[in-house]
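Pasting the structures here.
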Structure I
Amino acid sequence: MRRIIALLTDYGYRDPYVGVVKAVIKSINPDVEIIDLTHGVGRHSIVEAAVLLAVSARYFPKGTIFLVVVDPGVGGPRRGIVVETSNYILVGPDNGCLTLLAEEDGVKRVFDITNSKYRLPVVSHTFHGRDVFAPIAAWISLGVPLGELGVEIKYSDLNRINIEKPRVRREERAIEASVLYIDVFGNVMTNIKANDLITLNPNVGSTMQLIAKNRSYKCTYVPSFSWVREGEIACYINSWGYLEIAVNKGEASTTLGLSIGDKIVVAIPH
């Protein structure tokens with residue numbers, strides 16, 4: 001079966017970084033398929049990278065190699081790692097960006113590849129995506145056993161990130177939440193999953209109250225933002241299974257003044 005390497009970085013496209021990473025991979029394995037998951041992760045946003053990886057991986061075939069380079073600690077003491085999970089192989093820095101998916105999918109083995117013999121002969125201090133992670137991913141796609149790549153270590157030794165869970169206030173029929181992600185349309189994805197909404201039990205068309213930055217807004221709980229009028233605020237379960245806030249033909253993040261990590265409250269008005 002032809003192997004897939006999926007790339008997720010904060011490199012953008014202005015610079016040649018993405019192209020060079022692909023060139024290194026193809027120079028080692030010309031037959032590997034490369035999929036650009038995204039190169040638009042917010043600069044240095046480890047949490048954003050972890051969230052996007054975790055929600056996207058389920059749509060990739062078993063055996064996909066995910067190469068994740070959101071690496072503000074490049075050139076410092078942080079390790080390079082390979083994580084083998086039940087269905088995937090994850091390659092990237094030991095800064096937490098791999099751990100949400102790893103824990104969701106189930107960790108099998110972890111390897112420290114910081115000094116791997118499969119790196120490029122010359123390793124820069126600032127471009128490990130090219131010099132360390134790309135060649136490692138390419139050699140994995142050719143079938144090199146993971147045990148040859150580096151030293152096996154314990155998963156418990158890794159740097160992990162924990163996504164805060166929403167806090168339910170049952171008596172008030174409210175949920176304290178935080179912003180996980182904001183997409184290019186300005187839609188605000190919260191950390192509230194569909195099951196968390198059982199406490200509020202909204203019906204389609206229900207009015208919900210949003211409190212953001214000490215201001216209160218009304219939104220309508222609907223299947224999609226297209227169900228509300230242009231400029232109105234909608235709440236719905238998005239395609240990843242999380243409660244999302246949107247403005248029909250607008251930007252909820254701008255309307256509500258929200259950024260990733262900000263706190264909000266979602267409630268059913270009494």
Structure II
Amino acid sequence: MTATERRVLVIVRAGDQSLHPQWLVQPPLQKRNWDLHVSYFGDLRRPYRNRASDITLSFEKGTKAIGTAECLARLGSRIDHYDWFWLPDDDLSADLPTINRFFEIVAQYDLDLAQPALDEGSYVSHEITVRRPHMRLRYTSFVEVMAACFSRKALDLCAPYFAATATSWGPDLLFPKLLGYPERGIAVIDESPVVHTRPVGRGPNMALAAKMGIDPRDELAAFKQRHDVEIRRETWGGVDRNGNYVADLATINRHKARCK
């Protein structure tokens with residue numbers, strides 16, 4: 001698959017310890033079905049100098065929220081060529097076949113908002129993101145900003161709020177509301193899990209926010225009040241590994257990955 005045929009653009013906010021190079025290791029007979037843009041927030045003048053020619057790079061300082069908004073503005077009309085946009089953190093461990101499969105499922109089920117589930121050994125903030133190994137996907141009312149994938153429609157609706165908080169706390173509560181809480185438009189994808197490798201709250205994003213004098217809890221409270229949003233992390237159903245729709249929550253939740 002050539003770059004012009006790829007329907008997904010991945011934009012990773014990457015530091016010097018970013019795990020995204022492992023996403024690119026290409027096994028035999030497996031080609032990447034997505035393009036990658038690296039939004040670098042470190043201090044090197046020439047980071048990732050051995051990257052492939054179709055992997056682009058820009059320099060944006062600041063937190064993920066601030067840098068992502070700036071990067072999207074810089075990319076401009078380039079994003080018009082894609083149908084989906086994945087904005088993962090740089091501490092997610094995954095291989096290329098898993099990421100390819102994630103985008104295949106997102107396209108197959110025509111999802112507006114999605115994320116890969118978190119697999120064994122992950123550091124987890126929200127239980128709803130933990131993998132159910134017997135499921136292909138779960139339809140939910142929430143996707144975590146840490147690994148959110150947006151359709152073009154969802155990006156148009158949600159991007160104006162990416163930098164609404166410097167810490168990224170809050171906007172992922174608003175995204176489903178902007179989409180109207182569609183019962184089969186938002187999903188956590190269990191068949192293509194990733195591992196979140198960094199303890200919650202200990203990454204560079206929180207460190208930068210602290211230097212700015214920002215308390216994420218205060219930002220979250222102000223954001224919720226300003227946009228009249230509540231915390232909703234509901235599961236409305238799912239699809240099992242055989243492709244069957246499952247409505248019973250006890251069946252959906254009977255097995256879960258062991259996370260930290």
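General remarks:
- Of the structures I, II, the one that 22.5 was derived from, the read-out being mean count of other Cβ atoms within 10 Å over residues 138-145: II
- helix-only ellipticity at 222 nm (-39500 (n - 2.57) for each DSSP H run of 4 or more, over all residues; to 500) derived as -7000 - corresponding label from I, II: II
- Origin of the value 65, 37, 37, where Cα extents along the principal axes in Å was derived from one of I, II: I
- In this comparison of I, II, the computed figure 24 for relative contact order in percent (Cα under 8 Å, 6 or more apart) is attributed to II.
- When mean count of other Cβ atoms within 10 Å over residues 66-73 is calculated for each of the structures I, II, the largest result comes from I.
Read the figures in this text as sums done on the coordinates, not as results from a lab. In this text the structure is predicted, and so the values were computed from the model without any measurement. Cβ atoms are built from the backbone, for glycine too; each structure is taken alone.
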